[in-house]
Structure I
Amino acid sequence: MLKSGRNINSTIENTNDYYRINDGEMIIALSKIDEKIVDSILEDKPRVCITLDRLFKNNDQLKTNTLLQMKDVGIEFKVV
């Protein structure tokens with residue numbers, strides 16, 4: 001969060017699939033990612049979404065589709 005410019009005192013809400021930072025301004029997925037989770041993130045409409053590359057489990061199609069869907073709605077998508 002600090003690397004992406006967020007304050008250490010930001011509010012963090014844990015959903016079952018990801019973390020919502022500052023009422024959905026940023027979303028961080030750390031445990032799993034699939035089409036259902038991507039759709040849920042798109043509904044939240046965060047400014048930034050960060051996820052781990054290993055969550056895609058070498059599924060380049062899901063990764064590419066997620067990137068394009070996020071880009072289409074104006075969400076900055078980062079894979080680390």
Structure II
Amino acid sequence: MPDIAIIDIGLPGLDGHEVARAVRSDARGAGIKLVALTGSGLPADKLIAIDAGFDEHLTKPLKFDALTRILQSTVPVS
């Protein structure tokens with residue numbers, strides 16, 4: 001299982017919120033850090049993402065310093 005998954009909210013068919021709910025409904029997905037990536041950055045959008053099971057919420061265009069912070073806090077450096 002991956003340590004982290006960056007999931008676009010605006011996926012066709014099954015949206016990112018549904019993907020997060022599916023991952024969280026499986027015991028194997030409990031330890032994965034889920035990061036929402038979206039063009040919608042309103043406070044309500046973040047609450048919806050967190051409620052769906054995401055740990056983090058990033059907006060487009062992606063700021064690499066924010067992604068770096070998340071990656072460094074998730075994946076141990078060897």
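Taken together, the values in this text are just the output of simple stated rules run on the coordinates, not laboratory data. As the structure is a prediction and not an experimental result, all values here were calculated from the model. Cβ atoms are built from the backbone, for glycine too; each structure is taken alone.
Here are the numbers for this structure:
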{"quantity": "For distance in nm of label points 7 Å out along Cα→Cβ at positions 23 and 39 computed as 2.2, the structure of I, II it came from", "calculated": "II"}
{"quantity": "Answer label among I, II for the case where distance in nm of label points 7 Å out along Cα→Cβ at positions 15 and 55, calculated from the coordinates, equals 1.1", "calculated": "I"}
{"quantity": "Ranking I, II by relative contact order in percent (Cα under 8 Å, 6 or more apart), the structure that comes out highest", "calculated": "II"}
{"quantity": "Value -12000, calculated as helix-only ellipticity at 222 nm (-39500 (n - 2.57) for each DSSP H run of 4 or more, over all residues; to 500), assigned to which of I, II", "calculated": "II"}
